[in-house]
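**Q** Listed below are the structures to be examined.
Readers should treat all values here as calculations from the given coordinates under stated rules, not as data from a laboratory. What you see is a predicted model, and the numbers here were worked out from it, not measured in a lab. Cβ atoms are built from the backbone, for glycine too; each structure is taken alone.
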Structure I
Amino acid sequence: MFDKFKAFLERHDSFIVSTHDPADADGLGAQMVLGCILKGLGKKFRLVNSGRVPEQFAFACAPRVVEEWDDAIHESLPESSAIVIVDTSDERQMGRVGEAVGEFREAFVIDHHETTKIGAPDGIRDTSASATCELMVELALALGTEIDAESAFAAYVGLVYDTGFFAYPKVGPRTFKVALELARLGANPSEAFRMLCENRGLGSLLLQRKAVAGMSVHFDGRVALQVLRRDDFAEAGAVSGDTDGFVNFPLKVAQVRASIFVKETPEGKISCSLRSKGDLNVALVAAELGGGGHFNASGFKSGLGFDDTVAAALSGTERALGVSGVTGDER
């Protein structure tokens, strides 16, 4: 596995490292560690994403480190560079950078998600890894790369973000081995928790009140649905990133097997997050609607209207549940 990556690195001198849009903590942390790998090998590189670093993750990955794609600055880069895509296998999830993937000298994927687009670039896809940061740190250690303290912290933040602070099914000995190494390199677990979980603006709390107040349950209480419209963000004084983690809240209830969260951002974009417990595969639901992710944690960006997105998410989840003839809203 590592030999394939090493051979790819040896074929090129200049690299662009990118992830899905918007980026999350796992993608950003993986970019940072890969930057350390490339720096250690004496390669030229730039970390470039389609959008700016989301505000809620800027504490771990400053905008000065990860650039936002600008045609005037970056359009000529594919001619001279290879691209490494981290934390996704689907260029359709990468925004403007994704549109340029085919123009790069070569593309290589490093990812841990189960869903993979047909015809995606070659690379390393380890679905047993709990996070792409876990996989990237293992790659760095195998290559004898020094990971600086800033990147170690970003990778630790990505690791705990994607594992629910070591609670999700894929967490195992290798996860804790990587966490221990990152702590040894200077990552502060307490600071990571504080900045991820105790650092929201008041708008996030007001927005969550709206989401919970409007929650509905479906299919004998096995599915919970939360929705937020554009006006809700304006009234709460909140931004899109303030909803991070809202979808997980209903899973605290034993009876709830799946949680659906549909939002229309302040920019007017509609997306859906899906979470589940046990053997309910919401990745299949997301894939049917143009998205993807993990067995128990997936999502999609919607090209449908708001109400149609809600209906499609409920219908797909109903099929995943194997529900037949159960309809309606049971508040």
Structure II
Amino acid sequence: MDRYEELNLEAVSTEPLAERPSNVHISNFGSVCPAQANVGSFIDSLPNILVGRDIKRVIEAIVSARQQDLPVIFCYGAHVVKVGLAPVIIELITQGVLTSIATNGAGAIHDVEIALAGHTSEDVAVALPSGRFGMAKETSEFINAAAQQAYQEEIGLGTATARQIANSDGEHIELSILAAAYQQQIPATVHVALGTDINHIHPSADGAAIGAGSLRDFRIFAHQVTKLRDGGVIIVAGSAVVLPLIIEKSLAVVRNLGHKIGGFTGVNLDFTKQYRSALNPVARAGEFGGEGITLIGHHEINIPLIAASVLEKLS
């Protein structure tokens, strides 16, 4: 049998194109950015569609938050430091855009190495087989000493590390994100998973000191989360596990204590989609009556674009 019965389409109902809902309209199209334009003009020239729309929403949320004296909490993984963004983050700190920062243990390690030596990011593939990976003496002794100070003084690990960098004779202190936070007197917290960082494999590591300092930092961070209401912003950049989980547990405890947070913007900036950062803070922001935005792309491009546009608008 070579012929089969076909569906008869004669009775298909149609509608005028003018009356049909459409997702794309020319009003959302991009435009050619004028020569010698400023960053704001470039951002405005982007299509108001998909990521072009999303990056505008992130910028406006940050600008609006600071204009209302609401918090902008920036949580970043080590990758942000490794791709050379310290000067950008430091400018956002010194200009009062970021109201607190949080990083993981690796973020603190790279920050210390940049401040002390001007270079970081060991070649793991080369050093691991020979047993030399993670054995830099100065890095680990510096951070482990900061942990001891935090333990003795009952302060956060981030504060102790940031203070120690700021007061050190490092040749590149001006490129330390943690030191900038300390100098501007905003909270800088370091959130550690024991056994994940190179300073943990050195004899100077004290689990009690590291754990106590990092737990105190969790409580400092959670206090910042109590301010996330009606327009605040929380951003995660380049952390797949630790910082999203810190955000989740902070939201849990501050709500348990009766703090009426909500209506904030949760932003995830990463170069690949991750399960936990898609939830915390993106999905959680929506659950708390706010807005969640994910921007997938290279940190070394997206973050400077956002920072330059925010600084331009606030100026």
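**Q** Identify the structure, out of I, II, from whose coordinates helix-only ellipticity at 222 nm (-39500 (n - 2.57) for each DSSP H run of 4 or more, over all residues; to 500) was calculated to give -11000.
**A** The read-out comes from structure I.
**Q** Ranked on FRET efficiency 1/(1 + (r/R0)^6) of positions 6 and 30 (r between Cβ atoms, R0 = 35 Å, to 0.05), which label among I, II comes first with the largest value?
**A** I
**Q** One of I, II was used to compute distance in nm of label points 7 Å out along Cα→Cβ at positions 54 and 126, and the answer was 2.4. Which one was it?
**A** So the calculation was done on I.
**Q** Kindly point out which one of I, II the value 21 was derived from, the read-out being relative contact order in percent (Cα under 8 Å, 6 or more apart).
**A** II
**Q** Quick one: log10 I(q)/I(0) by the Debye sum over Cα atoms at q = 0.06, 0.08, 0.09, 0.11 Å⁻¹ came out at -0.25, -0.42, -0.50, -0.70 when computed from one of I, II, so which one is it?
**A** Values: I: -0.20, -0.37, -0.46, -0.70; II: -0.25, -0.42, -0.50, -0.70.
For log10 I(q)/I(0) by the Debye sum over Cα atoms at q = 0.06, 0.08, 0.09, 0.11 Å⁻¹, the value -0.25, -0.42, -0.50, -0.70 is produced by structure II.
**Q** Next question. To test your reading of the models, identify which of I, II gives 2.9 for distance in nm of label points 7 Å out along Cα→Cβ at positions 22 and 302 when calculated.
**A** II
**Q** Follow-up question, since we're still on this one. Given that mean count of other Cβ atoms within 10 Å over residues 254-261, derived from a single structure, equals 20.8, which label among I, II identifies that structure?
**A** I
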